Every structure is written in structure tokens, then in C-alpha cells.
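What follows is calculated from the coordinates using simple rules that are stated; it is not laboratory data. These figures come from a predicted structure and were not determined experimentally. Cβ atoms are built from the backbone, for glycine too; each structure is taken alone.
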Structure 1
Amino acid sequence: MKKTTVKAFREMKGGRKLSMLTAYDASMARLLDGAGIDALLVGDSLGMVALGYDSTLPVTMEEMLHHAAAVSRGAERALVIGDMPFGSYQISPEQAVSNGIRFIKEGGCAAVKIEGGEEVCGTVRALVRAGVPVIGHIGLTPQTAGQLGGYKVQGKDLAAARKLLDDARALEAAGVFGLVLEAMPAQLAAVITEAVSMPTVGIGAGPHCDGQVLVIQDLLGLFEKFTPTFVKQYVNLAPEIKAAVQSYISEVESGAFPGPEHSFASKENFRALLSGA
């Protein structure tokens, strides 16, 4: 399979549905890449699923770059996108450009993602001018969920829907090559998808987007605190992992592991040779 570039990603608009998943380390990135995923998002969701924070807000640039570099080392053909964390692009376009360049140079990413609509268009333009490809993110934006009334579906009334459509068009004009649509009515996501020239990637936005993205821990059933209603859990690994670990503990305690097949033999009789050492 050919490597997914920003250009190839954009050209998937209206064609084969594109697939995206989050990844936070090289081993998982290698597995997902080998399975044929189109794009890997190093999401700030790592704050909750990998680092144990209560939200995405505490995640730092250094943490994001650490994980982005690992994912980039594990992915050979998938497009790797770095999620710019809260506080890394809100202060000024200059700050955003500096941090966006770090994602490219230090994190090995091909692009970055930032949250927001018309209010971040100046930042998007500055990033694009600096050579940093940007994918936008509207609807439910976790970094500003407190201002939106919590983790709730967005665009449910006409005024809110019109605002999201305006945001999408403004981001398109600013130069984003793709757009994540999160937690909005499926019909609204369909309207936005038809209105813009770049691919839309849905998460809780129905089937009419040009692609879909999920958090890998949700897809695999690894995150047990909660499962969003829009997630399809393709396998439930958490109980299987616990059962495997419990079997390991039991065998270690009983002496069943390691057995002869897990041990290294020698022709020397070390017990006799070393008994007087």
C-alpha cells in the first residue's frame, strides 16, 4: 500500500471512505499501520487513556512530542497527525507556528490538528503559510468543553448548526486539508460534508462523513472508565488481559511458570562446579 500523504488524504474526498485511529506508541502504531489504516492521530486523548489525567487539558507539548515521535517511528505508510494540546496555539499565531514546526521536526508528524472554528482561522493561515499542514476540528471540542456545557452533542438547533457550517467554510478558506466533525447530528454532518471541498472525518457524527476516527482504546475495549455512546467496540480486550495476567500470577505463585521449555539448559553441572566457590 502506498504511503498516505496530505495530498493523498485530501484527494480521498468523495471517494473511498478513509479510516483514522488514535495511537500513542510505536508498537500500536506498527500494528495499526500494518493493518492498513489511512491515518494515525496522536490525540491529546492520551492524557486520559495513557497518562491518567481526568481530562485532556493538562497535556503538555513535551508529552505530545514524546508520544508523536514514538508513533512516527512505528508508522511506515499511515499519515501521522499531531494533536496540538491546550495552551500550545491559543496565545498567538507565532506560538502556534513554533509549536506546529516542533510537531513536524521533533515529532515526525506530517500535519497537526487544532480545535476551533472562525476564531482560529488566523492561526490556521499562519501555520499553513509556515508549511505546517492543518486539519481542523469542530463540533464538540474537548479542550473547550466547559464553555460548551460539557461533553454534549453540538449543533442541535438551527442557530448552532448554522454556526458550525460557517466555521467549516471559514476553516476551508483558511487552508485546512481536512476537518474532524465531533458529536453532532448526522444530518448536519452530511450538510457540512457536502458544503466543503476537503474530507470530513466523523466521530459521533454519523455515516455521511468522508471518513471516521475512533480512540483505539475505545475500539479495543481497553478503557473501562466509560464508553461514549457513538463508539463501536470491536473487541473487549480488558477482561481478556486481566484473565491472562491472573493466570500468569497463579502460575508464578505455584511454580508452574517458567517451565523447562522457558528455561535455558547447559552441559555444565554448575551446582557441582560452583558448590565450593
Structure 2
Amino acid sequence: MCRHIAWLGPPRTLDDLILRPEFGLLRQSWAPRRQRHGTMNADGFGAAWYVDGRETPVRFRRAQPMWTDASFASIAPTIDSGCVLAAVRSATVGTAADESCAAPFVDGTSALSHNGALRDWPGDRARFASAVASVPEAAAGVDSALPFGLAATAWRAGVDLAGGLASAVRQLEEGAAGAGRLTLLATDGQAIAGVVVGEPMYVTRRDGGVLVASEPDDDGETWEQIPDRHLITVTRDGDEFTVTIDPLDQPSRTPATTGEPPWPTAR
């Protein structure tokens, strides 16, 4: 179900991050190598990126397969950013097919994508309707919009990026024998946060920054798989990046490392 990436580091073009890698998102839209559910991601795609002088992200979304969009292929080499979130979609059965259902979802300065599926989306949507009513994109006809709405509500209340993701997962899991697969990836232009629940995610350092992704886009040895039910946070201080990996159920918020990979995981 879906593939996504997030980059934090020196500015890189969308072409470099999304289209050019041998096993990048473009390739993953039609031939993912490590996807556990579904065989391709042809139900839409999107990207959000941040530019100087604008707090909210710029966003591009389409309801068509990435490989069919010649316009995106034309503009991608001309756009660069130091913070990018991008995704390709494999639609959950019963969800809508329009562009509003393609990640990233955006609220204020924050953007989010979801890899997975809710087991009882109709029931969960009814249960949390009032809780996410103030977040416009939470009304999109797709299960991913609900964890986004819950996370955005937490962010609006002052919770940090990773804390918002944890809050969304915990609320959905309360009173249920597992809410589903809830691997989420988010950014606010200054940091990256992700939570791994049921679907894998990986992290690597490269080109002076950090890339987090559903699956490696090359066969390099620096990729580390983030353990299930863990949070990852990537922050920057000038040219230095801190990668923090904490248990979701007992987060310690202790930096895992500030050095070169492979880095130890905080337990």
C-alpha cells in the first residue's frame, strides 16, 4: 500500500529525489521491490516541498500514475528544495480515486503521507468525525485522511511533529484489536518525523542530508530499517543532522546518534 520518501538536507531537485534513482519512487510506482500489500502504485502521486519566503509547503498532486505524467517529468529537474515529502498511491478498496486522496495531505506548515490501511475506516471515520472536523483535508474520501486529521489536530494544539503522529496512532488503536497498518511520514519544513506500525520504513544519510523512505532506492549498504512500532525524528542544526529512533509505546526521545551510519537504535 503506497510508497513515500522524505528528504531533509541541502537542496536537491525533485528529479534527483523522485525520478532519477534506479529504484526510486518512479520505479516504485510500477515495480516496487519490498511492497507487502499490492503490486504497484498507479492510483496517484504527489509531492510537497518548501521554498524560502513561504511557510506553507508547495504541493503538486495528480490522480494518475506517475509514469504517465510528462508535465511532472518536465518540471521536476527545475525545482529544488532542502525539505521534500513525496508519495505514490495504491488505493485502498472502497476509497475515492480523485486527486484529493493522493498524499501528501497538508495543514498549515505540515505535510503527511500514509503507507497502510485502516481495518475499519467507516467505523473510525464516524468515531472521530467531530475530532477532525476543523481540518479540511481530513474529509477526503480515503482512509489516510483520518490519521492525518488526528495528527494535524495535535499539531495545532502545540504537540511536536513526532508526538502528533504518535497521538494519531494511539487514538486509532484505543478500543480496537489493532487499527490497521499505520506507517506515517510527516514534515513541517524544519524536521522529518515518521512512525512505523505494520509497514516498513528505512533511513539513510547521503549527500549531506537524511532520506527516510518506504524502501531503499538503491542497493547501498547505509540503509537501516526502522523497527516496527518505533518513531523516527530527523532534525537539523546548521549542517548537522540528528536522527532519533524511539519506541512508540515508551518513547525516550533520546538521540540515537549524530554520527555517520549505521547508527545504534535507542531502545
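One of 1, 2 was used to compute semi-axes √(5λ) of the Cα gyration tensor in Å, for residues 40-159 alone, and the answer was 23, 18, 13. Which one was it? Attributed to the structure labelled 1. When mean count of other Cβ atoms within 10 Å over residues 88-95 is computed for each of 1, 2, the one that comes out at 20.2 is 2. Using Rg and Dmax of the Cα atoms in Å as the calculated read-out, with 22.6, 88 as its value, let me know the right label among 1, 2. It was calculated from structure 1. Source structure of the calculated read-out (helix-only ellipticity at 222 nm (-39500 (n - 2.57) for each DSSP H run of 4 or more, over all residues; to 500), -4500) within 1, 2: 2.
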